[in-house]
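Nothing in this text is a laboratory measurement; each read-out follows from the coordinates by a stated rule. Note that this is a predicted model, so its numbers are computed, not measured. Cβ atoms are built from the backbone, for glycine too; each structure is taken alone.
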Structure P
């Protein structure tokens, strides 16, 4: 049902753990940027999305353990493969305009 990739593996594990796909959940997405300015630029784009009606639990930048700045985005969404990939793709597009990279996503079960 899911592709043979990292996201597919996560969704297979969620199914095995009886994750409740019928309700919205906060989903954590991470990206790393070379500078605080770059992280803040992308964070502001998501703050605008939030003001325009997209639901978020959190948008935060902080120093990354490996250097640079980490951006944590926590939209509240239905956890479907298509929704996660769409959010990742938008984050990747915004990140491609600055010096950064995606650093994964996750959701708590329970």
Structure Q
């Protein structure tokens, strides 16, 4: 099974999801998205695959969110901001052939393994 995780090693939810994937016997493709952020097209694809809204994928409590004046903005502005400021992307995002999920809590990953 091919599994990709957008991972932040500093995040306990991200570490938890990665552990659950590995405990299931799968070695995922780990993308440390802070250093290799997805582009807007990839973010749109993740939204379509997961059924999430841009407001659910963005971390609105990050200081950059307020600094960039993103409160109340549209999806295009949120996606552009996430592509430019990847710290704004909620994590972990896991993609498999069975689906794409924002794995908060980490156990959500079990739905798509």
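Here FRET efficiency 1/(1 + (r/R0)^6) of positions 19 and 83 (r between Cβ atoms, R0 = 25 Å, to 0.05) was derived from just one of the structures P, Q, and that gives 0.35; the source is Q. With distance in nm of label points 7 Å out along Cα→Cβ at positions 75 and 91 coming out at 1.0, pick the structure among P, Q it was computed from. That value comes from structure P.
Mean count of other Cβ atoms within 10 Å over residues 3-10 was computed and gave 18.2; which structure, P, Q, did it come from? That value comes from structure Q.
Each of P, Q could give mean count of other Cβ atoms within 10 Å over residues 11-18, but the derived value 18.8 comes from Q. Computing helix-only ellipticity at 222 nm (-39500 (n - 2.57) for each DSSP H run of 4 or more, over all residues; to 500) across structures P, Q gives -10000 for structure Q.
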